[in-house]
1. Among the shown structures 1, 2, 3, from which was the value 47 of percent of Cα pairs over 34 Å apart calculated?
2. I have 16 for relative contact order in percent (Cα under 8 Å, 6 or more apart), calculated from one of the structures 1, 2, 3. Which structure is it?
3. Distance in nm of label points 7 Å out along Cα→Cβ at positions 129 and 193 computed as 2.8: which structure among 1, 2, 3?
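We did not get these values from a lab; they are worked out from the coordinates using the rules stated. Note that this is a predicted model, so its numbers are computed, not measured. Cβ atoms are built from the backbone, for glycine too; each structure is taken alone.
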Structure 1
């Protein structure tokens, strides 16, 4: 994620004083990155380190070597380990399913990062899994006048340590706390087949996993059996939550942070507290799943996801259809063999209606932008209008001050590029690279006052977690000013665009796609209720999933011009039948 957007605060407040609660200077790589974010910011300073003395003593004790028979005897004697033997074996298999570059749990020595920072060691008062701090330790911590304590170590915290810093102890919970309390993180989502895996940043309270939630992200559960693969997206996707909220605290104050925190919600998990699975739970899960996967792998025939466009004329607008929109009357447009069409954007020009779209060649896996005239029975032959050595898609086309422009998706080139029409429809020139980032689905809206709004999906390369960001500028090529509510979504169900923003019935709608079940599964139309330089809010009004047409597995873009609506849809076909 482009965390440099979080580095600066323009407030004149003194830098935040941060303390870290640690078991060791060796941290998971995702937490080491959080420390980097703080060290590189202009508004927060790490002032104090509090180490768990019990863990420090364990680290210097020599490990006892045990023979294989001794290990077996110890296992047989230890009831809990014996009941979770399959879980231990599963973890040994699973650790090979993620590369070191992507592994958020990879150990990183942070000694150099934390050198010369004052520290203390605390022997916690331990009762089962709970840690409390002795009175003298609390007094020493309060003397440092810390604004925030960040928990990267110790067990469940209770008592006065929770109020030892001005704004409390902040801690990650990897899992959606409304459904998953306990652990192991992101295993039970795979086990239960939940398409969503969450991560939260919360201020700890006396109640376990029920602190004040400052921010929550929802990510697509990785398909298959691997917990480790499923950890990649939420752990890295949440890595910016800490610096995001620290920046908000410094820039806007604690009242603002509290005001936009998530409201408490009733717990809806299937278990009161999740724990490591027992042997019987592992068998009930893997027993039916593994043979089926092996059988499918042995009999699998190569398939390909083939996108097509569909249009209808004179039907009711999907925006006015309520929760159950009418999708009758759409007709499919077939692409030439070896290509697919997706991401339609339409407009009226020269007395005709046109559709611009991604035109992708299977053989090279490379997209270009093409267009076609919309006629009574379909579209004309596709005209290539924009090609580059890198992939192009999502051709957001719009007018500004009487001229036509396109911002195609060029995320794989790490750019957002603006093109101006020189000769309609097939000649376009690059005006400016507006932004450098791994950015997708840039969608522009120009309001009645001429202010330019840019909705941009920024993607984390490790696992592809997505955040929807909003910027504004006085001019099309002017400086982009980030919205104070950024990111306006870290929810995989609406954090990517699904077409042009439009008005219907006096209301403003933003199409978004839901990629929770898989990429491009469905799209929604969200009514924008507030769009200002300080606030943003929207409400989902209409959702279209692939069940609207037989055999579809995805539908992810919507466009309308005059009385013509165009959407796209995806089917799986034998690869040989469409590749060419």
Structure 2
């Protein structure tokens, strides 16, 4: 064929049809979309929110003071942006964090095997500034958490930080030109600038399953791992029957460790993940010693611009008709997924299990996973895959999980069911200039500039929200947002402005950019349900990420930063 493939087009068309059939099956079984989950973990479900990493937060008097910049959340977004603010002379910075320390994702997610799935030299922020090189190609959770703590110490962020505290209200006082912040600890804080950095995936959610409150065994969410029960080395599971719901990124890392430790492990799968080669390795000390100053930034910028071969391929594709371009891209995507299928056949010994583990959807319809231990785990005699074929678990009894009239008795049930995705505020009511809560403002469609600013919410910045660029290396995207936010605050300080607010015209320009570069209103036509596509729900074209490419996102942001005063109403 002209595009280099030896296979006839009928081969690809047949696989696309199989993708569509599998997608339709899952949509038919779970038509409620995101409604199949709950993050309202109150009453009996409140136990799934308890922080297992710390003893009871000590009592303290309510805080009634003012800071210049307040961060909602203490993960990477807050840390890397606070570092940029320190570099620009901002001293009064407060982090308000629900957990008992900084770290965000890496504070909460301490399940066995937790590690980044982007090369750590790109993923961990501020490596140049910290003079640090990660110990492995894919750094593990404890090292990443320690890096977060080191950043907080280096930039004196612990001094004003408040932990074990949830912000419940953030209200703009137009008279005072300040944000009034209330918390669950009775605080009445005031801030000139507020940065909503609560995380892209931070509020745990559970599948809604009939009878889930009845289970009499031990149960927890993967982000609230109870090592008192499992043992630090999972040694306490040697006589336990364990069940885990979910086969996404967290489960893929935890399941090999559970399989090696538990008496029996049952993996309850709705839709399989695509598992590619990980190839982790220690960092070469000679390579690390020879890195020049600014090496991480140079490495990241190279990724933004793309490899020469990728640029050449894109130029070649640009010459083709739209239909031919799509055909070639889809065929290459299918070739990639069939390679993943072939790897499953090579590793997994039982044919029925191997077939059940094969993902029938295009690459990037669901979050790709990389692991060298996951597939071999299903060759263990004590590990059992329960493939629900898109249905999900129907019921939970006192003894365990029920599927197709069979009860699976369990000692331990782990929910690896994920998190709310890109929710602004999460636990927090945010009211802007006209008193409207921000999600009311978004009721007719999300409206932002770069996913960061919303008109009518002055001196307020959102990190990692919708209408930002889709970027698998999320921390690099967050770094570009953090740099931008620091420049906006610097402009306000240098100009003596009490408030800056994106102009409606500039906001509308970005909304149209998102619409123009988003494509379909949902991925139902191409993708199986998942959190990348609102579980298959219909949604407006502006209510997702900007898909014009990270280089273009970065370029747009640089252009706006070159003339900030033109795009913001300043007073």
Structure 3
């Protein structure tokens, strides 16, 4: 008799409400194994005569939560629903005109209606008060237009669609940057957006040097320009002439950004030069936006095809002195996961033709992991100790190398991605750090996928997999209360018991071992150190929240962002409990309660 693999009610509820295939009152998936078989069959259908072989292999990959595809894949593959299998998209440039703005709004609505989250760089819109010559009026600025997107998202949500995830971005030298930074101080504003500021290396140097910082916007046929400079700008392939609207101390702007993040948990920071300098496709695209959670920097109309390997499923003899990680099995499932995700690109529907064109030209995927913290505890390693860093180095080195070798083999079998230009690709900063045998193989056979690795937050799918620790995050607590959105739109608090903690207790564990550590026991520097240890192995980016206690001082908080830049990270988001962003997680003990994480609704899973 088949036995469901769920060991708690919450995980089964998430499957039933988010991923179980149904048409009205008719259920097509009678068990989660039916869900896995449905997905495996659909994805393997792209394999031609080998489809039965790969269906069996993909089913084995999915069984027991070894591999967790992005939520859109679980919910949509093999159904009659006309939805995309990609979690999120970066949308096209917003043309600075009424027609352009509302065309971009329409494209976003179509994409979100079919299940995709969206990211936008609003830097192309002229600042508040600038002349809109053709209309004989003054611009109301990008933040005012973001409110239209926010209303659109809220309207779609009211029709019963999954809650839309959106990322709104503005450059650190846009004249409206201060308005953008402070937009979410009002708890009613832009609630359907995550916000991030594109921060350049030049700005960080100006902060360190206490220099003045020019706030600029490209010249568009205006007279009496006054001061102007040539600068890199969103939507332009080369530096463009920009008018200097005003100047301010870089440190003042930085402090305002940090104060907003301290008080409201937003905006986050994207170190955009780091992102572009390490982009494998630097020779054909310039990136200025990410998906809603930041783990995939993408060009206009780029899409993220996500999936995560569940690391807890590779630990044998957990919590004992003989505990081991199954390295050979891990390597094998990496290869199968890469093939699965590449097939998803071929299978998926796309809301817009430009999205399909971009996805098939580059075949980007974002393979990541989840359950890192639980896995470390099961092996007797304490998150953030030197021993955990040594293990993580080996783990992510194998993940990177195995993924790239698999993609090279797929290129030999199926062809390289169409946008590959071998000589400049091999000169990319990330590619030059690969082992020489992989570089040689790329030169000889090409590679199937331009990018392969991304560390997503995995909030919902980690809860589905019996509450394993989320993504790269430390365990929040052995048990805690979590706010979960219901299909009706309401929210309820449910108890969550950590996977590793539950396994420990089931094995008769009593005294808490030293390797058990929770988020509130770690300082911000340890969070950053783990992210920095992993970043060199990741060609896309990492979604990681530095969770801090309510009493963290402002100076300590802001120094973390400066340290993140110094460590070479592509972005940074810190969360300190505050009354504006609301409470999502609660420790059971009301006397020590802290809220230290962002909502799973915001991951776009």
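1. Going label by label, the one that fits is 1.
2. Value 16 for relative contact order in percent (Cα under 8 Å, 6 or more apart) corresponds to 3 out of 1, 2, 3.
3. 1
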